[in-house]
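Next up: some structures, all given as structure tokens.
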Structure P
Amino acid sequence: MQDFFRLEAAYLVMALVALLITLFVTTRPFMSRQAPRKGITGVLLVSALLIGGHYAMTTSRMDDVRKAFQADKPVLCESRMLRKAAQSVVIQKSKGWRLEKDTFVSPAFVRPFHLARCIVAKAISLR
């Protein structure tokens, strides 16, 4: 459950803001009496479906990345340190990377890379 809140925190906050806006708008005098119930139900349903779908896709991709790393396949991770040139880092077990919980760590890099921000490199030419 801690993973869910860590991975989906931003989307949960956005859903809460949308819910508060819906509550504010639907309780105005010009709205019908059923508007708050219908509005909140709709926003909750859509938010739950979107957040649940995103979580399922993210954890599925994380499992694929974990399996590829264990098989020593190249994995691409987003590098937020280098924004001008190379925006991704190629991670491979044979290149000294190790997996600690859900993060990739290497002595050559100051900052770790979270599994959720990585993808499996299908066809990559490493020179």
Structure Q
Amino acid sequence: MGKSVERLPYQGESPADRLAFEQYLNDVQRGKSLLQLLAAKKATTPQIRRCWSPRTFTAVQTPQGIFDDVICNISYHFNKHGARYGTVAMMTQAAQQYFTQNRPKAVLSFGVLKLPQGIFELDGRIVTFY
């Protein structure tokens, strides 16, 4: 019968619906879709939470409630850079290990420690890790 036919979600919706879908795609790229935020929240134990900095992120309000800046930071970085680690816990562990091994090479800039694969607070909390 040949190749199967790909079904696209667009079914002649109004421009407002397409704009909403485009906003959703933008949210996905920023790690801030509701599904991503719920998954990050579920994966974030108190121990993992203490390892991450809220710096540069703001809380997000959804119909499911408010997700604080730490959850938003974890969600963004896991969805942007962390899939290769498999879990938020494994990514957090890798970031902590990287920081511990490379702290002497860190450059202090604007109150944070910069390394080639991440930015960390002075106390070692993860601002970003890639």
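Taken together, the values in this text are just the output of simple stated rules run on the coordinates, not laboratory data. Just so you know, these numbers come straight off a predicted model, no measurement behind them. Cβ atoms are built from the backbone, for glycine too; each structure is taken alone.
Where does the value -17500 come from, among P, Q, when helix-only ellipticity at 222 nm (-39500 (n - 2.57) for each DSSP H run of 4 or more, over all residues; to 500) is the thing being computed?
The correct label is P.
If Cα extents along the principal axes in Å computes to 59, 39, 27, which of P, Q did it come from?
Only one of P, Q returns 59, 39, 27 for Cα extents along the principal axes in Å, namely Q.
Ranked by distance in nm of label points 7 Å out along Cα→Cβ at positions 31 and 95, which of P, Q sits at the highest value?
The structure with the largest value is P.
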